[in-house]
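These are the structures, in structure tokens.
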Structure 1
Amino acid sequence: MAARRIATGIDIGTHQTKVVVVEEVQGPEGSSLQIIGTGLADSAGMRHGYVVDPADAAAAVRAAKAQAESMTHIPIKNAFLAIGGISLDEIRANGNTVISRADQEITELDIEKAREMAREAAQPNFINRSVLHEIPLGFKVDGTKTLGNPTGMKGTRLEVDYLFITCLTQHLESMNAVVEAADIEVIDQMASPLAGSYVTLTKDQKMKGCLLANIGSETVSIVVYDEGVPISLKVFPMGSTHITDDLALGFKISLEDAERIKLGRLGGNMYPRKKVEEIIAIRFRTLFELIDKHLRAIGRRGNLPAGIVLSGGGSGQGTISDIAKGALNLPARIADLKLSSDTKVRDATWAVAYGLALWGLTGETETTKKTQFTDVRKSVQDFFKQFMP
């Protein structure tokens, strides 16, 4: 009997820790991917996505793991881990090289040399940081932009622009240690915004240009796509708990009551809905101003035809899509995972863990077409090759 192909994704957020287990299942119409187990636990020992108490954080992972194992009846021994938090950042660098072959034909070796030069140029920014992903944004041959992979073209000089997605090494190591303390081996890591985009954005949206914003409890992470490539990633130290703080200050009430108001569980004449919505709207406008400023900095302000897609626990707040539309001058909508009704994953707050598990099995961005599967580790290594222009 062939070994079962199973992958697990782990998303350790400030508020919740989620585990999703996905299996490749053979059916009459070929292979499909099914969620066979999920686990959810309240996070502890986390602040702004950082680990502040490893023992508490590991206990949450163990609790979520136990839930998932009770559903799958399979021990979870390894997993793919999401890396989020405000230490995530991006670095852009350019690399260039002289074509090595006498006939001036560009080979993979030339592309690798240009990548090494880009990495060398970015090296001063890597102090105390680890590179999670290296993504080629575009190539030029003798100063002219190429439409696609330049391998096989002829020229004398090759240039490449690279996007390096990094995080603090200390943060990466502490996240890995937390998962390993729950007796789970970390196969590989992926930046949370990319993992979420894996299942909340379509190929068409990524090609036309869009922004995915994941609103967590203490951070908001964004990833911007254009022509199918992630061209920018940013994390802002603001989240849904700031709305709770604003409501507590606005009404002079406890944080517990403010949270209940935010969730719509407390209302009445003392807490008029209009004032509640005004307080929430002010916070969201502040957030979207930060996003707008970032889009202006990367030259994509008002120029993403597929608009902004909102996900995460804070995306369900009131008229957030209308506020985003007005503030960013872009189409806006709430993320939809398009899952079957019998799944345990009910909304886009599970997107990161779910995307990680799919990434582990396929290494692809399209989850509808399933053909031949390769070794899990090989699929991980091949994943970012899709971003070659």
Structure 2
Amino acid sequence: MLMSHSMLPAAEAEQLILSLTQPLDARLAAETVALDSAFGRILATTVTSQLDFPHWDNSAMDGYAVRYEDVQQVPTALRVVEEIPAGQPPQQPVTAGQAARIFTGGMLPAGADTIVMQEDTERSGDQVKILSAPQPQAFVRHRGAFYQAGDALLPPGIVINAPELAVLAAAQCTQVSVYRRPRVALLSTGNELVSPDRPLQPGQIVDSNQVALAALVAQSGAIPLRMGIVPDRPEALKAAIASAFDQADLVISTGGVSVGDYDYVDRILGELGAQLHIRSVAVKPGKPLTVAAAAEALYFGLPGNPVSALVGFWRFVQPALRKLSGQSDGWGPPMVTAITEADLKAGGRRETYLWGQLHLSESGYRFQLAAGSHSSGNLVNLRGTSGLAVVPIGSTTLAAGSSIRVLSLL
């Protein structure tokens, strides 16, 4: 069923899109990869370990392992009976009047319950003088204090970054269950388009959208399926979209979603059984936006203008892709508060995105507006973009020095 051409506010459109997005089923879409290949992937199942963390009581400092009851009155001298470096188990217990020289990470010997750091001691041969009374259990990292074997160690739906890799490695988890990468079909529509490797004839336009969107899809952890340029012929477009539905979890087309004589996408989606939910959004650039749900895939029809296409991806497609991939939260576009270094102007009727450079200073984020025309067709001054400043509906000017919201692309 076709919807009206009324523009949805951006936040409302985002929520509707996320409600339409169904994550991949972990039972059907999980695959096992080696630990070294898990970086950036989405964990598909809960990870547990049979190891306690720490694995045993150990020392958090270089010093001496002692019995607390022997060091309550200081100064006092103890006999050093052993040296325990990290990685070597103790060879004997500590008994009354004894101490063991121990190093950071060293396993606590039986009988000892406290560490005296070396700065509070004086060593002479096999004797150590304790100069300052420690607290009981001082500098002892107890077995299982950080994690107990059998508990959930890492939950499903998280992105595996360097800290998670370290945890998996420490747990000796060398094979990791992750969601497969979503497949995203990309097609560009328009008789005027040519690929970057073809000679440009008068009136033609180089298709930059498919190259850029493929990069953004890959950056998002998905697999781009570049399906090329489709001419403005209904039968060709219908065949291309049907083929994309058969191959992909999400389909992105650019062009053909406005109200021109050659804009066939909405009608064809209906013929293919997809239900249209969005036809336009109250944003600039990128007002024309088609969102449809088919049994096979979620469909996004982005405008053909290159800036509009990229803004549409960053604002609406990427959150859906994050949820689709199995990520449990953090889907929405990352918004930060920044100070604008230039006046930001907008028409006031639509939520407006102005591109530029976002950087972090000692006082917080600052936004520098890109020079030149902020036209949806001006791809050139989009270079170096790391943030999109948001001018809300109803505002026509945000003065330099104002606090603003910025969609961070960092």
Taking -11000 as the value of helix-only ellipticity at 222 nm (-39500 (n - 2.57) for each DSSP H run of 4 or more, over all residues; to 500) derived from one of the structures shown (1, 2), identify that structure. 1
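Could you figure out which one of 1, 2 the value 2.9 for distance in nm of label points 7 Å out along Cα→Cβ at positions 38 and 358 was computed from?
This value belongs to structure 2.
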A value of 21.6 was computed for mean count of other Cβ atoms within 10 Å over residues 158-165; which of 1, 2 is the source structure? 1
Which of 1, 2 yields 16, 35, 27, 17, 5 for P(r) over Cα pairs in 10 Å bins from 0, in percent, for residues 22-93 alone, as computed? 1
Kirkwood radius over Cα pairs in Å - structure with the largest value, from 1, 2: 2
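Computed from the coordinates by the stated procedures, all read-outs in this text should not be read as laboratory data. All values derive from a computational prediction rather than experimental measurement. Cβ atoms are built from the backbone, for glycine too; each structure is taken alone.
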